[in-house]
Structure 1
Amino acid sequence: MRRNLLFFLGLSLSSGLHADVLTLSSVVKRGLEFSPEIQKAEAEWKSNQAITDQRERALFPTLDLNATATMKDDPARLDNQNSLRQTDSSESYDASLQLVQPLFRGGLILDGIASTKLAEEISRQEWYNVRQKAVEALVSGYYTLAENERRLRVAEEHSEVLKSYADIVSRYEKIGRARRMDRLQAVVNLSLVESEKVKLKRDRIAASDELKRLLGLSEGGAPLEGQLQVSVAPSAPIDLEAAVEAALKNNPEYRSAVLKEQKQGYDNSLDFASDRPALDLRASVGYLSPDRPDWFKEDSRYYSVGLSLKVPIFSGLSSLAKRRSHIELLKAESKQVEITRLNIRQEIQAAREDLSSEYIRLNAAETAAGQGREALQLANAAYRQGTASSQDVLNAQRTRYDSEKVLIESQFSYLTALLNLRRLMGVDLEKVYAQ
């Protein structure tokens, strides 16, 4: 039966840190809580939410309390007889409430609200994109650690096989059934795998430290230990166009590009707001008196209600230059949307091909690994019976070890390809890997 593995994947991943057990789900959850990049993106999103609220408040009227007290002395002057005239002095006291209700500001209010709402949504998409990449990094880091542990376990198993074979060859050399060259070759092979184990342990420590960094744990000390068991369920193949359509709906990078194009249109309109008429309703009520004791008397009260209209007449032809600039800015954003769409389509197509080839490779590696184990068992039995040479055993050992390494590498390559395809399509990685 042909199996097309694209979405349905059964995973059982566990890791231990001292006495604590960390599942892949808990690793992802802890990493998301720690990630400073996510916290930064979330703060920017919340900041844009506050700016949107601020812009929406511009729809409401403003109310101001104004109070002034003025005392003025006129300078002494000569009268017609060239004599000094007495200095004149005056006082003025004014207190009023002024209400201003914007009626039309050349699109400044409504277009400004629309622009800030789009900016808020862009920041949310960027937050989501940062979160997606954080989950991808956490899952990839976990896979890397688990792959290194699997490689180390296989190397340790191979080391035991070589030790057992070296002991057998040593005994056979003593009774003349094996040559000294056979024993030396067995010892050399054992030394090589021991050297390889040292490198694998170092790689495991490096993978553990990287995962600790992503989790906000102290690096160094005892490495994290993980055990990976993978079971893959068959699924229906996914069409390229369906995958691209899903990406255009959910991929945060493409969604941000579309939103930025829409926002540019509103920003262009906002730039023209100062060149358009503005209309306000203004009302004021207060007290005006030339004497402080009479400031708040009934006959000192006044009020006014009116419309204030401002119509720009000439702006030095700057609006023409603005219009040309706006056309080019909108064109640039439109082309960026097109570029992002083409890139996503190309990346999805490559990811699907990678996933398909990795699955074929995984099936072949599983078959080869099983046959490699069987071949080694047969070679060992035949060698004890004297019907196989030492070279046959060495070849079977190497074949079995190589096939196990290829199987591990193909398993994690497949998992990584699936992770990449899911991210490109905009699938919520947290829901997939943190459940």
Structure 2
Amino acid sequence: MLLHIRRVLSKSFVTQVFIAKTVTANAVWLFLARLGTQSALFVVAIVVGRELGAAALGQYALITAIVAIGNLVSSFGMDTHLMRLASRERRSECPEYAAGLRLQLIISGLLIVMIWSSAHWITDFAWGLRWFSLALVPLGFATIYSALLRGFERMDVLMRFQLVITMLQLTLVGLVLSQDGSLVSVLFALLVGQLLGTLYASYVTHRAIPNLQLWQPLQPSDWRNTSRQGLILFGLMLMSMLLQKVGLFSLNWLAQAADVGFFNAAMRVTSAVELLPVAIFGALFPTLTGNPRSVMPRLTQITALLTITLLIVATLFWWIAPYIMFILFGAGWETSAQLLPILLLALAIGILSRRYSIVLVAQGYDRQALLATLVIVLLALPIYIGLTQAHAAIGTAWATVATASISVCVLGYTWHRCSQTH
């Protein structure tokens, strides 16, 4: 009897150590991938602004934002669905992989047609937008490859191909600007870099996942199952995106343009701090999907550690935020310095809601997560409107804290109900 207990405990200990090492490695790979991608985007924006001027930078930001939103729409929730499916099934041959890819490509094609027909109404650089909209096709492939690699827990390969795409784009943009290129040529260079990088992504993904089938014949049921799952996750994604942007929307409608700038500057610093928690929870997602019981204690520990750490950081920033904002943006950003510790407090509280959200989605409670997020949005809107009208950017920051607290309560209650029911 004692020998049996010892074996069980020993096996459990080995499993926990293996999971901890895997999650740590995956978190590091995801963090490096996101850091590299975000740094490259920042560098390109700076170079475009310096070489082509503020007006060109504004058009560049608009065009890249349109294509980024198009990629988000065309994904149709497929990235989360396929990542979860790959984590559970661990099969390289699955009809829903192929259905997800084709669905994304169909939506991308429709969006490209819409952009080409309406580009002259959107921007003065219509041909730049038209050419860069073609990036939706390689971006669609890259999105599917990324989801499958995360599902199979090959974040090392994911990091490699994302950094290759980033370096290709940076190199081509540098070459174009060294020859006094225009904004249209910069966007074309980004398109070529994305295309070449995606070809490399296809190669490394098929090597990492042997016998991966993405062009197999499909049955009507494959399309129905994939579309049904994707639609719910797409709705959840839209609600989550609205929740993230409602502060900026409120300021745009109810405050001065300067307040939007101050809030945006503080949010950029907060987003940089958020890179590590996002990477850690992203690394935990496949394990939560396939073997949740083994990782739940670890998830609780990580959540507590991240929350305490961010609370300490938020406290420190009450004193050092003015110096940070001065170093990054120069003089005149005192309001952003006041916003920064408040937004970090919201981020610390939001770690708890992120925990519940990721568990709900990983365990397949998509409808419940969507309904909970909709409730949070409806509760948050009057708070943002009231506080923004009364206190401008400072009020918006405190509305973010209030919304984070509401999210913890609503999502925590939803998870408690789901776990009790099932």
(request) Figure out for me which of the structures 1, 2 the number 15.8 belongs to, where mean count of other Cβ atoms within 10 Å over residues 109-116 was derived from the coordinates. (result) 2
(message) Quick check: 8.1 is what I get for distance in nm of label points 7 Å out along Cα→Cβ at positions 269 and 381, calculated from one of 1, 2. Which structure matches?
(response) 1
(request) Please state which of the structures 1, 2 yields 1.32 when Rg/Rh (Cα atoms, Kirkwood Rh) is computed from it. (result) 1
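Please state which of the structures 1, 2 yields 3.0 when distance in nm of label points 7 Å out along Cα→Cβ at positions 29 and 317 is computed from it.
2
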(request) Given a value of 19 for relative contact order in percent (Cα under 8 Å, 6 or more apart), point me to the structure among 1, 2 it was derived from. (result) 2
(message) By the measure distance in nm of label points 7 Å out along Cα→Cβ at positions 101 and 301, tell me the structure among 1, 2 with the highest figure.
(response) 2
(message) Of the structures labelled 1, 2, one was used to calculate helix-only ellipticity at 222 nm (-39500 (n - 2.57) for each DSSP H run of 4 or more, over all residues; to 500), giving -23000. Name it.
(response) 1
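Out of 1, 2, choose the structure whose coordinates give FRET efficiency 1/(1 + (r/R0)^6) of positions 37 and 237 (r between Cβ atoms, R0 = 25 Å, to 0.05) equal to 0.10 when calculated.
Attributed to the structure labelled 1.
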(message) Tell me which structure, out of 1, 2, gives 21.5 once mean count of other Cβ atoms within 10 Å over residues 157-164 is calculated.
(response) 2
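Given a computed value of 5.7 for distance in nm of label points 7 Å out along Cα→Cβ at positions 245 and 397, which structure among 1, 2 does it belong to?
The structure behind it is 1.
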(message) One of 1, 2 was used to compute Rg and Dmax of the Cα atoms in Å, for residues 69-220 alone, and the result was 16.5, 52. Which label is that?
(response) 2
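No value in this document is a laboratory result; all are computed from the given coordinates. All values reported here derive from a predicted model rather than from experimental measurement. Cβ atoms are built from the backbone, for glycine too; each structure is taken alone.
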